[in-house]
Structure 1
Amino acid sequence: MKRVVITGMGIWSCIGTDIDEVRESLLEGKSGIGIEEERLGYGYQSALTGIVRKPVLKGLIDRHLRRGLSEEAEYAFMASAQAFKMADIDEKYLEDHEVGCIFGNDSSAKPVIEAARIMDEKHDTELLGQSFIFQAMNSTVTMNLSTIYRLKGVNFTVSAACASGSHSIGLAYMLIRNGLQDVVLCGGAQETNFYSMASFDALGAFSKNMQEPAKASRPFDRNRDGLVPSGGAAALILEDYDHAVARGANVIAEVTGYGFSSNGTPVISQPSDEGCVRAMARAMKDAGMTPDDIDYINAHATSTRQGDMFEAMAIDKLFHGKHALISSTKSMTGHECWMAGASELVYSLIMMQNDFVAPNINLDEPDEYSACLNIARQTVHTEVNAVLSNSFGFGGTNSALIIKKFRQ
């Protein structure tokens, strides 16, 4: 089996649009959540959302190619450009080598709704033009990135709810480990427009604490009242270790474990502690590690009672009395949905590189299930050698990734 390392990463999120800005937000426990009044006018119960800066692509991408980019594909392009730069992969390298592309993405609502509105008003498909189809497909991210960068390797999208970004990294890891690819660009992307989140708002799943947006996302807290939607994109360059060494790349960390499971429950939105346990245990077995080896757990915890409860139960089953620190960065970012598994791995890599654990902010009173967990309520300056990152989604899809500091 090949060793799989990370040689580049990029991020475009509500807590920063580059690695340095995000590092400072994580250190300070700074929230990226705010109010978008437009949501209330559209009919939302809650106007809370992660505030993600819109990229300026003019001068970066040809106008013709820009027209085919959905919102989430724009975010993904910005994150991928950062990742390629960090990995020291340029146009000449991409021209001469086979690089794959796997991203997590599970919706592209805005272009679908906009196209439907044109048809309802004009009843003429010729008025839609050619761009809507490339924006509306779930594969909008991978098809656009593969075209922009002229990638020649594996090319597909993972659609797995809120575990999409994590599974994309896990699959890239498996392909490289088994010698099927040398380099894969992977990650996750999530649109932030209000069209994309209306059905979630209909479930009453969102926090309504609009008086204090920065305090609205409260994973594991007894007084939480729901999650906060967010988005953006995160990208990573995964690479065969020998290939990375041969081209003189700087290795950031090593991917050592990937675990997955399905809950097997009869309700589509029902979490399961047993499903979570199976994914985490499988990742540790794959990495040849035990709970004693894990220094930090980036919890999936979204700030919903049921989801947080089952994950807390699962973590306690495996890590009761162990030293691993735990936090949910969603307390700062909100729930980044399809990108979350990828962005949270980037957040964890930043912590690993800078020897700290970011806080689970807004945790004033842990509930009865999380009170026994070793949750970091403030920033903890400590060496982080091994990280377990959890991602769980609707339909019972679970993913767990393990990364560790690179050593020869």
Structure 2
Amino acid sequence: MTLRPRRLRAALAGALWLAWPAAHPAADESAAIGRLLFFDPSLSASGRLSCAGCHNPKRAFAPDNALAVQRGGADGRRAGLRAVPSLAYVLPRTPAWHQPRASSQSERLLENDSEPAGGFGWDGRFDTLRAQAAFPLFDPAEMANANIDDFAARLRRAPYAGRLRALCGAAFEDAAALGACALAALEQFELQDPAFHPFSSKYDRVLDGKAAFTAQEARGKRLFDDPRRGNCASCHDDTPGADGSHPLFTDFRFAALGVPRNPEIPANADAAYFDLGLCGPLRHDRTGDRPSCGLFKTPGLRNVATRRAFFHNGRFHTLREALRFYSERDGRPAKWYPRAADGTLDLFDDLPRDLRGNVDRSDEPLTRKAGDPPVFSEAELDDLEAFLNTLTDGYQGTAP
């Protein structure tokens, strides 16, 4: 039986890898093979796109371009639906998806323990890195393998097939089990290779007592932490763990920020199309949970200054633009949102009108009224950028 792409992805993200024998060789070899898989474009239908094609190790495992969405597919021309996130710092500390208990958005804003949290991806639908890795392998807009047999055939033709056979054992002869073994190897590469989590930024050196912030960087951190100003740390947690572990700058929760619609995404040419985050179109188990619609996971901010597409829809292409949006979203809405056909301002235009109440207007700095001055002066934006630049690692990447 040939599974349809959606059913195939769900199966791979669920239990296919359980077919991989428990008595497999040492994980170090699995990670080494995972590295080969990560850089191999022959595993895609086009033969031109590898995992590294969208997750460049020299760009902190993010795209090496400023496109809002990347292109892939069998012909390399099909556009995706969301900005590609960085794979750096995708550590086991990411919790599994948490089912919220609150029944409304207002309750979620008042009770932190009832907010959606956890999982991998913009919508948290993957609970493991191997499940996350399965999606692009079979997504028609990415590596576009038609089915598990197609993917297994590519693996068996790879120049490292002999090593893969030795790693996977009898699983090498079964398409589903071989795919599961390959996904586990990709996961081990991401977990074991220090390039994914180097903790080599100036911020880390400051935490270790090996460096000190400049006066400007220190001012930026104060703005970042101040609950009455930037309030950034309320979502992008910058507190070291109780065990001394360095922070990942995310609380793993979800929010609707009202980011403007991005005409650079081809799917947005259809006025009836909306990316509703937790409610779809890529996640299918929460389509009826209206308070979840429009919510996307808070990304970690490590290496944020190196990014070239910000937010889930890649609407902004510089860190300054993203910070200015936070500063001016509510006070200068006409700068960020278009006019509707009736001439009124079309606030939060990347959500259907009946779901725009989900947008956060209660947490600083997103509490202003039209006509209010920007939250940050230009000098304060300079300070914030200076601090965020301390989160940049000295990336040299990793080789196949």
Structure 3
Amino acid sequence: MSSIDNFEFRTIEEAEQEAFDNAVKYVFAVSSTDPVPEEEALKPEWTTAAFHKGKIVATSGGYPFIMRLNGKPMHVDGLTAVGTEPGFRRRGLVREMVTRRLHEVHEHKQQSASILWASFGAIYQRFGYGLGSSHTFCKFDPRYAAFQFRHEVPGYVRIVNAEEGEPLIRKLYRQFIEDRTLELERDDDVWWTNHFGTKKRRSYCAIYFNANDEPEGYISYNTSNLEPSPEEGPDQKLFARDFIYLNIQAYRALWEFIREHDLVGRVEMPMPVDDPAMNMLLEPRALRLTLSDGIWFRIVDAAQALTQRDYSGPGNVVLEIRNDPECPWNERRYELETDGETTEVAETNKSPQLTISPNGLASLMSGNASLSELNRIGRADVTDTSQLRYFNLMFSTKYRPFCRNGF
């Protein structure tokens, strides 16, 4: 009998919710003793836990998200809360839980992919996850973050309260993510609870209105004192949670709004790799950008997922997926034909024009890596490299993939 047979794997029951949450808190060093807010907690039916003699020793769960993939909505499993208590690690519990979730996602036929933020990317690459996005983070002094060229922007930016602002920023966010990749739809109220502050924390939201008083962008943020406090200069920090804009005028207006906080000495903000700031600032180095892995992406049902994104135009390709032991049903040869918006995928016996690993397919589908890049590093093998330019364009995305939501 293998050691894995000594454990029971199942969803938790309502009475086990607190024990599940406490196990997650221990693994991720959450010191708060407050219960997880009901609206943020994983529902029991979204969980998979490992039990040893009736006690939870390993946890996992998944939020049912709708994610944009080059402008199209895709239902995905947001894998989260994956952890094992010391004393039970390196026994295959994570592998068993993650594999079970992938199989359940496939069996239910409602979600065709899985996404996650990884504490260690090395863990999830073993399960076929590929890098779906790169995440940049800036920490800059707003005094040194001026634009190269000054333009007068008509309109104004105003701080709003929840009653006035929430319906406006919900609409702006929906418009903003329409043609983007990896951004999550926020239909649930829980996504918006922190934008205007809570009983325990002040947060703010400011909206840009154009010359016709129409909202075209917003920033949600909070401010705090710098620790340690500098001996000279501004001693506040501004953290921007959302920076949403429908056009470059809104971007400029919101950026200048940040710079008008004279007591702020440091601004912190996540941003996509193709954020306008690098090409617009007088001194881009002032951003002090750091680059890290972002969302890890896993195609669970390739035949379905390949139809669930827009392509750059009409195209046809025969591809073969190899080496996918976690999702063996993907190990097929597919012919993809698209007019750019409508795509048909069918199994075929034709010779493949490219073969690709599940990790490589994820990075290609998200637009985080071109087929040329994947071919160079061995995550894909293109039969006729003269077609690479054609395939690169076909799988390109309108914007670089980016997700601003933690989960």
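Comparison across structures 1, 2, 3 (criterion: volume of the Cα convex hull per residue in Å³) gives the highest value for 3.
Sorting 1, 2, 3 by Cα Rg over 2.2 N^0.38 Å, for residues 70-205 alone from high to low puts 3 first, with the largest value. Going by distance in nm of label points 7 Å out along Cα→Cβ at positions 158 and 350, which of structures 1, 2, 3 comes out largest? Going through 1, 2, 3 one by one, distance in nm of label points 7 Å out along Cα→Cβ at positions 158 and 350 is largest in 3.
Values in this text are rule-based calculations from the coordinates and carry no lab data. From a predicted model like this one, the values you see are computed outputs, not experimental measurements. Cβ atoms are built from the backbone, for glycine too; each structure is taken alone.
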